[in-house]
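Enquirer: For reference, the structures are reproduced in the following blocks.
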Structure P
Amino acid sequence: MQTVLGAGGPIADELARELHHNHTKDIRLVSRKPSKVNGTDELVAADLTDADAAGRAVAGSDIAYLTVGLPLDSDLWERQFPVIMRNVIDACAEHGTKLVFFDNTYMYPGTPAPQTETTAFAPAGRKGRVRGQLATMLLEAMRTGRVEALIGRAPEFYGPGRTKSYTNSLVFKRIKAGKRPFVPVDAHTARSLIWTPDAGRALALLGNTPDAYGQTWHLPVDPHRQTYAQLIEIAGEVTGRKIGYTPLPMAAFRLGRHFVKPLDEMFELLVRYRNDNIFDSSKFAARFPDFPVTSYREGVEQILAR
């Protein structure tokens, strides 16, 4: 049995598909209101902030994948994420279940220096501090032998279907609707974006690779990073249209955050848009050289063809 905790999000759905296609048909999907991705999925409704519910969700699982996402709300993150991580670690320790944690980069410094698995945490705000706390909790549980686990870390998403990210909503969704895209902060800094199906496939591969445990892994990205200006140029070539864009400067966010809560929640993340964002996934590429990574052009083509 392999269990996806936090089912229903784009990464969890891609993970469930990949597990079913290439690893096991014995899959359990866990969330407050789970729904099947594959016909044979077992569904378990659970609130992972409840320790007993987390234990029941994990029981009988060989591997559990923690992919829970919460709305961008710092208060909510501080209340719930550490509780969820503690409950899941305890449940996996109790049931002898391996744990795969899908993590992000919010705790990394927003500098142009390449980000590797050994980059020191330097969060710029509350959400970054929470993400650093979660990773540290799990690393300590791994160090002390409480759980056999690994961390799969990803930069910002882009992708097909219901993929949620600033790049999808501000750029590609608007292009697909025939609207002028918005570019946060700077159109000419290099972006590291991960294609959501690649993230799901990579998590499933890591979880089913015994020697991957006990480590942090950067999930695979196309190393030929593009700027937003270049991505929009590719979109123009794909659609056969000349596409302009509207920059959204820091000053606009700085003013708007005082009146619009989502902008306030986004503000601490904008530091990563002011500089090149160089997410280095060469460790994964060296260990899994045959893993096919979706190029930015292929990704843009797939998004705009749907």
Structure Q
Amino acid sequence: MDIEIKEILAKKILTESKGYLDVGFTHSLNPYSGCAFSCRYCYVREMPIQKFKEIPWGEWLDIKTNAAENYRNEIIKLRKKNKPVKIFMSSATDPYQPIERKVGITRGILEEMIENPPDFLQIQTRGPLITRDIDLLGKLKEKCEVLVSMTIETDREDIKQIFAPYAPGMKLRLKTLKEVHDAGIRTQASISPVLPFTPDFPKVLDGIVDRIWIDTLSIGDGSMGKRSERLGMATLFEEHGLSKWYQKDLHVRVKKYFHKYLPSEMIHVSKLEAFPKSKA
């Protein structure tokens, strides 16, 4: 897929948390605008950032070249006001875009965070490139709470190909999660959104994650399923004979199933449970 890539100067890099992120985070941080992974279910397709774009989602990417500098300036101001800083990176893109290997915007932000750490950082990604930054994450976790959350919607490659054909493979993501966990960094499997999985899915995650976050197209798209409906998800599930996986109570059934194999304190459900507050 051809992608239009532009370098831009962002006015700000930290955005105050609202809506679904208002569960323990104070700010979101997006090193890029747009996303090359172009997942078909992505709720950002229905947000203003895309609605007013002439180029389809997945075919454009803006690189915020001044992201690290902005972060430094903004967190210094927040600290002067004694404001807590608990960051979700990222809410409307993936911080480990394929081009991150070349431009290093996210790595630059992490380097700046070591000098000016937040109280808490959750990195939300599906990009295996995060293993490149294990050295920085190791240093950062000595200064603040760090959680690496890898999106693992399913353990089935065939399902991934239907819903997210341009995203990294599931086996590669699981390998990445294990590598980060083995490096002593807290990890989370974000089953977001829940897609059809094999009966062994909980066993696959056992031993490589500290937390499991369950999210569905009905409760996790920022508008209680309306964005997912507009994206045609019901039809897509139906076309592939998967309608039983597109149910309002799916999160209840999935949580119950995972409880059979993993401790209940590990498993959390989006929207229904606030993120634990930082110890800082």
Structure R
Amino acid sequence: MPIGVQTGTFGFRFKAPAHLSMCELFAVGREEVRDTSYRWDGLERSDGPLLLFQYTLEGGGVYESEAASYRLEAGQAFLTEIPGNHRYYFPEGGTAWSFLFVLLRPSLILANWEEVKRRLGEAPYLPKSSRPIRVLEHIWEEANAGRIAEPYTASSLLFHFVSELCRFAIVPEGDRQAWPVKVREAAEFIESHFDRMISLDQLSERLEVSKYHLLRTFTMAVGMSPNDYLNRVRIEQAISLLRQTDWSVEQIAERVGYSSGSYFIKVFRKGTGRTPGSFRSGEGQLTFSRMFFD
């Protein structure tokens, strides 16, 4: 580990009001081990129920579960439940294992955790610059500085971390630069030609890829199908026209690529929860300059 980087593990035993829904932070740590005495068995621990996320910074260790055995490298994490049938340890012949970890109670966020594992697996790779790891580093830094002094701060930080894990699992990095080239090209084509009919066949032919491959890779990278992405772009354009023009709903529908005003109204309502007319008038609701979609 680089000179000057501190290590340490911090435990938390806050008593949050029982009637409030809060994430419970158990411990967060940044450690470096060099001894094979470092070994944990999930069936022998008595401090559960807990969820553990451990991320390798440098060197490596081993994580074994019922499903597989992993030789962990820099950039690789593992997610596991305590108690559970697993082991993780510093192996014979290793030089060092530097890692960040967080232990949390499963209450409130177990469903989120299970979704992350379903999508990423139990031993995923995450760039050190990714948002989940940056948030985890921030939690450790706040603990190291003594700034996690009550359950509300702990819950807020922990929910932020789990939310970033979920976001990464659904759309890695949330950054279109991380999308495959063909996916970026498809998105750019949709954004430039949203006002005309765009089919999956047309997209795949233009990009010279199988339409099934394009559908699969686009959905995995962007978090929605090409058709859903097209509808989102059209709705965003329609919102701008509703705010900036006095065009009729039929005119706007035609301008953004819909064949009929009735279908446009149906799609717009599904995406925003409002009809184009009520959105324009703002009657009884907040008036938005812009809406953001996931």
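Derivation of every value follows stated rules applied to the coordinates shown; laboratory data play no part. Quantities reported herein were computed from a predicted structural model and do not represent experimental measurements. Cβ atoms are built from the backbone, for glycine too; each structure is taken alone.
Enquirer: Can you tell which of P, Q, R yields 6.3 when distance in nm of label points 7 Å out along Cα→Cβ at positions 29 and 197 is derived from it?
Expert: Details: P: 1.8; Q: 2.8; R: 6.3.
Structure of origin is R.
Enquirer: Ranked on mean count of other Cβ atoms within 10 Å over residues 61-68, which label among P, Q, R comes first with the largest value?
Expert: Values: P: 24.5; Q: 19.4; R: 15.9.
Largest value of mean count of other Cβ atoms within 10 Å over residues 61-68: P.
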